[in-house]
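Since every read-out is calculated from the coordinates, none of them should be taken as a lab result. Every value quoted in this text rests on a predicted model; they were computed, and no experiment measured them. Cβ atoms are built from the backbone, for glycine too; each structure is taken alone.
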Structure I
């Protein structure tokens, strides 16, 4: 194993689910790792427990844990340096959708992250 990952290495996104009538916390780096609760704090606490279990099993089985996706944080940090409209166009996003995701902290799907990274490379190419 290269680096042992802990729960704190991963971002947890929490949102209200009208369908489920509760808060749902998801770990974007792990498809399917999610938990719910009556409050955002409860949902996050439950997601942390689920993630800890997944990480323990992966470690026991010698499976390398995935890197936490940092796309959201990277784009947010670069906002003063990049043209958001151009990034949206190059990454095949509606500008308002991209701006909303960045403002709300909504996780990007794996495919969206790949499109954004390709667009960032094009935007930042000298």
Structure II
């Protein structure tokens, strides 16, 4: 497991995203070569972001010890959206697992057929 690093930085900007997440722009102070390498290794990795508006570093007690929840895979996100569509638009009760399972199967078949229709003739 890679070691966490602490860097002095300023949050220069934040913007909201469609999915409710936020994009952040940070500017660090001058970094050592080791810190630069660590940041490059962390690019596109999922982990904790901690910010403390002060001159002091985080204490060990302030640092999280558990792993953050990993982002959902694309297939997990699609399943969740189909579930919400079935519940909120089609009125399938949240606790009716059998109907949700069948609704998911039907929607996936429609999606598969839709993409198959876009393929050139063989």
Structure responsible for -12500, with helix-only ellipticity at 222 nm (-39500 (n - 2.57) for each DSSP H run of 4 or more, over all residues; to 500) calculated and labels I, II on offer: II
Winner on mean count of other Cβ atoms within 10 Å over residues 17-24 once structures I, II are ranked, highest first: I
Highest-scoring label, criterion being distance in nm of label points 7 Å out along Cα→Cβ at positions 41 and 113, among I, II: II
For 10.5 (mean count of other Cβ atoms within 10 Å over residues 25-32, calculated) the corresponding structure among I, II: II
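To test your reading of the models, identify which of I, II gives 29, 20, 10 for semi-axes √(5λ) of the Cα gyration tensor in Å when calculated. It would help to have the intermediate numbers written out before the result.
Numbers: I: 29, 20, 10; II: 43, 20, 14.
So the calculation was done on I.
Which of I, II yields 5.0 for distance in nm of label points 7 Å out along Cα→Cβ at positions 49 and 89, as computed?
Values: I: 5.0; II: 3.0.
It traces back to I.
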FRET efficiency 1/(1 + (r/R0)^6) of positions 65 and 105 (r between Cβ atoms, R0 = 35 Å, to 0.05) - highest-scoring structure of I, II: I
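Assuming 20 is relative contact order in percent (Cα under 8 Å, 6 or more apart) as calculated from a single structure, say which of I, II it is.
Numbers: I: 20; II: 14.
Working through the options, I get structure I.
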